[in-house]
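What follows is calculated from the coordinates using simple rules that are stated; it is not laboratory data. Source: prediction; values computed, not measured. Cβ atoms are built from the backbone, for glycine too; each structure is taken alone.
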Structure I
Amino acid sequence: MGQQVAKERFSEAEYARFGLRLKDSLLALRELLQRPGFGAGQATVGAELELFLIDEGGRPLRRNKEVREAAGDERVVLELGSFNLEVNLTPSPLAGRPFTAMADEARAMMTLVDEAARTQGGRVVPIGILPTLTEFDFTRGAMSDETRYRALSRGIRRVRAEPFRVQIQGVERLELEVEDVILESANTSWQIHLRTPPDAFARVYNAAQLATGPVLAVSGNSPSFLGRELWEETRIALFEASADDRDPERPWRVDGRVSFGSGWVEGGAAELFEHSVREYEPVMPVMDDEDPLAVVRGGGVPRLAELRLHQGTVWQWNRPVYDPADGGHLRVELRALPAGPTCADMAANAAFALGLVAAMAARPGWIADFPFADAYRNFYRAARGGLDAMLAWPGRAEPAPAAEVVLDLLPIAHEGLISVGVDETEAARHLSVIGERVRARRTGAAWQRAALAALGDRPGARAAMLERYRELALGDLPVHTWPEPL
């Protein structure tokens, strides 16, 4: 979705040409992945952090383009909502001290964006869902002034003629109907990229699918939306509904455009790209002038611009990424975690996730006796129930509370991090944040709920909670150390 899009309206002929190019791109990708040595290289990790812009009253500030210009840093890019920005962190080797580097850069970038926001009368906050959002924040005028986002909106509405219906049953119930994809902007996330060689891709991807449930359970930071108490990670249900392109004409398709998936991967990255092309209609048929098959058969590395653009409009919670940079490589993108509460918390979440992925990818025998349905249930149970969710795990006779499962998994995550070259003190320090968070039962979601309960029903309670949250979030002490809400 970061690619340039020059126009927002396309003909049916353009969609047809784009579909043919996608088929050629899949053939080119298959041939490229079979090339000896392709995608080999040092394991690296990167991240993207999405942020909300707010005004002095805690309300969303629709000035992301002005804030980006004031920041003057190419790592800062626009998101769908005009009150959102994204920060792209610099990839670093997985070996050594990657999570400290990640936290340091995220902290520096948040400071930069916050200072830029102040030139526009605003501030920045890292939080999964902004608690002060109202229904009136999701008009078409709230969309970023970018051609690609207008094209995305038109493309999704071409596929789905009906309004988007949101129904979430949590502590309270939310029912909502909107005409556009702008509800996507209610969610901000912390997305982790792991460079992965092609021959290990299926093992790493399946391990990421397995790991996501327990990591999400201990990372909740989105307990409410539009004034209703919903899931620990309401983002999961909200994002799936806000970009669901299924309608009565597509009853045969199991997964929406945002999904966890429906089975373990056996054929590597190509299997996932082929699934996206087969199951999901293009929404932005922007053509490149490259012939991908000619490039591959000439010994080159193709851009595969059309395939990358299409894949950027299919939002699996764990997603394959093809990147032509540095001779070409693959990444697994872990997309399910929320932004915030602090850079220390986000680095710890990344360490826990990647430690589990490394450990379980190295022992793939677990997959024979662990049904995909259990990983699927883990994911949605974790999103709904957080630390209280009942989770299954390979080798366990029966599901157990997530808090118990997470504590048992920390040594496995530590082992995984050490096995890929992470410094022992680095691994121990960041994983200890996860352990202490569980013991204190203090996630970002738990703190938000407690703060609102302490404030009661008085007017402005959510804005007051957000103000205190932001003060603590930018202070960067992990959430389990935050003082009790007053």
Structure II
Amino acid sequence: MNKIPFARRFTPIIAVFAVAGWCAGADAPGHDWPQFGWDVASSSASGDATGITAANVGSLVRHQVALNGTVDASAIYLHNVTVKGSKHNVFFVTTLYGRTIVVDADTATVLWEYTPLQFATWDGTRQITNSTPVADPDRQNIYTAAPDGAVRKLAISDGHEVWTTPITLLPAREKIASPLKVFRGRVIAVTAGYIGDRPPYQGHLVVLDAKDGKLLHVWNSLCSDRAGLIQPDSCAATQSAIWGRAGAVIDPETGNIFVATGNGPWDGKTSWADALIELDPDATKMLGNYTPSNNAELRARDLDMGSASPALLGGGYLAQGGKDRMIRVIGIKAISGADPHQNDDPPSVSTPSGGMMLPATAVWHHGADTWLFAADAGGTAAWTFKDGKLSPMWKNGNGGTSPVVAGGLLYVYNPRGGLLVYDAEKGQQVASLECGSGHWNSPIVVDGKVALPEGGSRGQAAGTNVLDIWSLPAK
């Protein structure tokens, strides 16, 4: 395969750019990317026209916006919203230490920045967040996370705080690592632990009232017989983080919530580590569960089955990747009920390179076919799904973070630098967009633009605190 040259690079004048030379996506205007993974199921496959094709993606021009902090996550996007009294197309990002920044997508300028009141108390410490914000369907507010273990509702108009609700009683140990979701007037968030699994912490899922921030329900993956937020050291069990890159995954038809947990104790009663869990929309009832028969081995070897979030394939099935280098296909009916389901029956495929599965997957419903895309540190692969089985279609040796599909193209960020673009069906590389290194970062593609934050979880080096925005050259 011939190498595709890097898209033309625009040397930035930091944080300020002229409007001239931009193409604002006039061929495909008026779409949103309101949350991580595009939709509440985190399919990471946009159904909207983007204006970007295999023929023109190589001509995209990169602009860089200097950010007041590193973003080790993804951006979201809303078109035509009111900010400071006028209409803008905007990207939203949250930094490691909880700043939320709004960037005009057409002029690459920062419109406002929100900094939590107690920011200085954790700035520069190991206490961080890798969460992605989510937009309210009213398109007037967003919800963000911060290292103090709280979720905030911010007004899009000027960034003022509407409400703040803590979702952990020990933010120094319990981390908000995954993106937030909002569905049917509820905000859904999950907690994990920090690197090193330093106890005590427990993974749990919370449901908040989007209107006033009231804590409605909590499902604890350990001491699950206890309702509400608990002091981590009051539970004899620890770990069981919910830390998949997509966080909680929601079935848009039923509202049921799917999560996968990390390593820790499992007893099929009140401890649910290394397990796939289905909850009702209120998170008050377990509807289904699954863990492999080698649960104890997974715990002992730190091979979290829940290192990736579940992927809803449709037809009553989901895919679950893990650190154990497998992607399992699991029938939702087969794991229904609160009684424990522990077996090795589900069919599975290897991860793209046989490495640990950490990024989120992408599920693309294309015509009559369902595609699953995944990346790990050493490869990217595609399968089609039918009759409960995954059939391999293509793979390569290019590693990446969470892939996204838009306009028939697959975008995969290599955290060592470079955003690769493929024909989603053929697997043929059609472009390589120049960018710096990162960690969990993943792109979004909307309204003729591609946005990707640079910089990793420890990335404090000069030049890492940027948002890359690629757009088509002006006509």
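Where does the value 126 come from, among I, II, when volume of the Cα convex hull per residue in Å³ is the thing being computed? Answer for the origin of the read-out: II. One of I, II was used to compute helix-only ellipticity at 222 nm (-39500 (n - 2.57) for each DSSP H run of 4 or more, over all residues; to 500), and the answer was -500. Which one was it? The read-out comes from structure II.
A value of 17 was derived for relative contact order in percent (Cα under 8 Å, 6 or more apart); which structure in I, II was it taken from?
Only structure II yields this read-out.
Highest-scoring entry among I, II, by FRET efficiency 1/(1 + (r/R0)^6) of positions 244 and 412 (r between Cβ atoms, R0 = 25 Å, to 0.05), is II. Work out which structure the value 4.7 belongs to, where distance in nm of label points 7 Å out along Cα→Cβ at positions 308 and 404 was derived from one of I, II. Attributed to the structure labelled I. Given 26.9 as the derived value for mean count of other Cβ atoms within 10 Å over residues 204-211, which of the supplied structures I, II does it correspond to? Computing mean count of other Cβ atoms within 10 Å over residues 204-211 on every structure in I, II gives 26.9 only for I.
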